[in-house]
Structure P
Amino acid sequence: MQGKRILLGITGGIAAYKIPILVRLLKKQGAEVRCVLTPSAQDFVSPLVLATLSEQAVHIEFWNKQTGVWTNHVELGLWADVMLIAPATANTISKMANGACDNLLLATYLSLKCPCILAPAMDLDMYQHPSFKRNLATLEADQMHIIPATFGALASGLEGQGRMEEPEAIVAYLQAFFSNHSPIAQVKKRILITAGPTREALDPVRYISNHSTGKMGYALAQAALQAGHEVILISGPTQQHLAHPHLTLISIESAQELLQAVQANWAWASHGIFSAAVADYRPSEVAQEKIKKSDNEMTLHLVKNPDVLAWAAANKTNQIVVGFALETNNSEQNALNKLRNKNLDYIVLNEQQNGVSGFGSDTNKLIIFDKAESRVELPLQRKADAASSLIQILEA
């Protein structure tokens, strides 16, 4: 990003505490950074800190009453190669979607000649609110680039989706953004990937889930993006982070939500890699209030969840379908049965060995079987390397 000019718009959200780190990382990459703040952003991040780190004056008002200098929002918009608004609050996103212009940041946005990228940040209920989703869809239709919020701990004390993407991931997104806007950039395949666990609600505060961290699925998405492919990543709740111009991240919780997301995007895909750890069963009924402890025993009635992988294989047209099999015994036979019974093109066998391979580990030892049941056995290696090997096999 040497010499790239990044106009950083900062709005009034608690996630603004991350912005000094972002500015330092961008400067370290050789970028030029100028900051435009909404008035309320000053409550969350110091203009003096931003001015010091960016080595540029920070702009907040149209007219600086102390110096008598007027800030030319048109000049700021013309200067930038890209405008990044981070954090982007629900309030600012609403104003942008509806053409409001009541501060310097919005006036600059409306004057832009360059692309604009949003990194939303807000509480989980706000992020899921229909009005916010409509506003975000409007901006996407206006060719806005979105870095989706991630799952994690929120300022409200709750945990869910709404956390602004981490500075390191935003920098990686910008690096890929500038790279993919070069004349030689070319997307190859369209790969749908499922990742992470599902959660099946028992009541408003409890759920059934598993120990999947999503590391393998996110590694697959990263490897596919690095190889130049376009990716839709459908992810259950994880602590993993990934941002890229050719990535669409869809967050789900339950197996039924996962199926709906796959069904909605299956016609788009050329390949499907199903690495999510999907709950086989869910409670037949979800209590509307927290279940209170009473008797010494409690019986749960579970019903079978939809088989997302089987649906994808049964409804493929020209897609290549890759399944994952996490096994603890009779591993190869169980994986081959899954390959045959579900009519898959590939099955990836991953044996659970705590701390070494499988859930939660940083390494995996995979065996990949194709439709003819030929096998490729990979050594124990980092999940990122295993993911790259699998993507290379699919490219062959």
Structure Q
Amino acid sequence: MKKQKLLSLLYIYILIQPFIDLITSLITRFTESSLTIGIIVRGIFILIVTIYLLFYNKSKYRKFNVIYLLLIAMYIIGYFVTKKGIFNSEYLFLEIKYVFKHIYTPILFIGLLNLFELNKLNYTKMNKLFIKTEMIYSFLIIIPIITLTTFSSYQNGNGNGYIGWFYSANEIGSILTILYPYLFFYIIKKNTYKSGLILLPTTIVMIFIGTKTSLLGMIIPLILFIIYFSYNGKEKYRTPLIISITLLFLVTFSIVYLPAINNVKENITKHNNTTSLILSSRDTFLLDTVKIYEKASLDEQLFGLGITNRLDINNEKVTKVIEMDIYDIIFRFGILGAMLLLAPFIYTFIIVINYFNHKSKLEIDQLIYGYAVGIAIMIAYMAGHVLGAPSVSLYLVISMIMIVKNFEINNS
């Protein structure tokens, strides 16, 4: 398998993500099939990455990655062996799907890390792909809203917001949030007021989705870039600075009318404390899961509770995920699983810390990559639907690799 072919496949894979999510949404909404195009395509892609790692990879990471893949394989065997009754057809498919969604992220990380170790990462190409992808997602939400064919962001009807023809407002909102800062590459490059129009489609969409994640994911980078542009060359970044200030002013001025704010107002009456309001009752789900985990056997604490309510658990609350990815990984996959699944993030964190031990100033590209990773991890911790969502984690993984490779080069 030639490196260039795998790179071309990756570029195509990135661009078709919105359409995979769109088709998956329609299949989920209008059929009873539990096997979607998303699972099939992403399963095939991660299989190709795994084959590349095992048989075609010649990077300096090869030995480490083979060991890592073997550890994941051994863990998966342990995961299924330690759960009584898991091979019952009632549980097995759901457990396999859940495991796949979570091992996708670390395997993709090591696969692309190796690929870009041998083939120089084209940052410009990747930035353009992310901008195009962001635009496709945005227009696939705007068009349904205009044509009045959009679905509600909240399937139970208890919330304001629209998600176009997509299915999960949380996942799509996370994707838009992670990719939003990449739009600034276009504005900075063109350095014209007209270039600021590229922010409008995504900004409008993030307003109409109605989730706290999408609203904050729009406001936070605007504030961050205003600060950066102000203190790092007002003349150089004058146009992007004015564009950012103008857009932030317009959003702030209309904030009381935004769907997300209306949803927050409605939630205030439902929750008795600030924590539940911020976390949308995820704190309650966390406490329920902790109680189940504390009573679990040692092998379940090591290899995780899983996702289904088997006879050995006998507690229906275990089927409700916390939707805080870090905690879901710890309790669902246990201590051993958490160590394996979170290893890429620990590695990236070490690279970042090492960089700041030698340098303190961030360039604009490093700020954008760092922000994309930082906001993704924050969403994963607070709202979930990132580390266990292949449609979202793809952009997180690539952003992490861009940080690793960029920081390694600038630190040498």
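Throughout, read-outs are computed from the coordinates displayed, never taken from laboratory work. All of these numbers come straight from a predicted model, not from anything done at the bench. Cβ atoms are built from the backbone, for glycine too; each structure is taken alone.
Say we calculate relative contact order in percent (Cα under 8 Å, 6 or more apart) for every structure; which of P, Q gives the highest result?
Top value of relative contact order in percent (Cα under 8 Å, 6 or more apart), among P, Q, belongs to structure Q.
One of P, Q was used to compute helix-only ellipticity at 222 nm (-39500 (n - 2.57) for each DSSP H run of 4 or more, over all residues; to 500), and the answer was -9000. Which one was it?
P
Kindly point out which one of P, Q the value 33, 28, 21 was derived from, the read-out being semi-axes √(5λ) of the Cα gyration tensor in Å.
Clearly, the read-out refers to Q.
Given that distance in nm of label points 7 Å out along Cα→Cβ at positions 78 and 246, derived from a single structure, equals 3.5, which label among P, Q identifies that structure?
The read-out comes from structure P.
For which of the structures P, Q does the calculation of Cα Rg over 2.2 N^0.38 Å, for residues 294-333 alone return 1.94?
P
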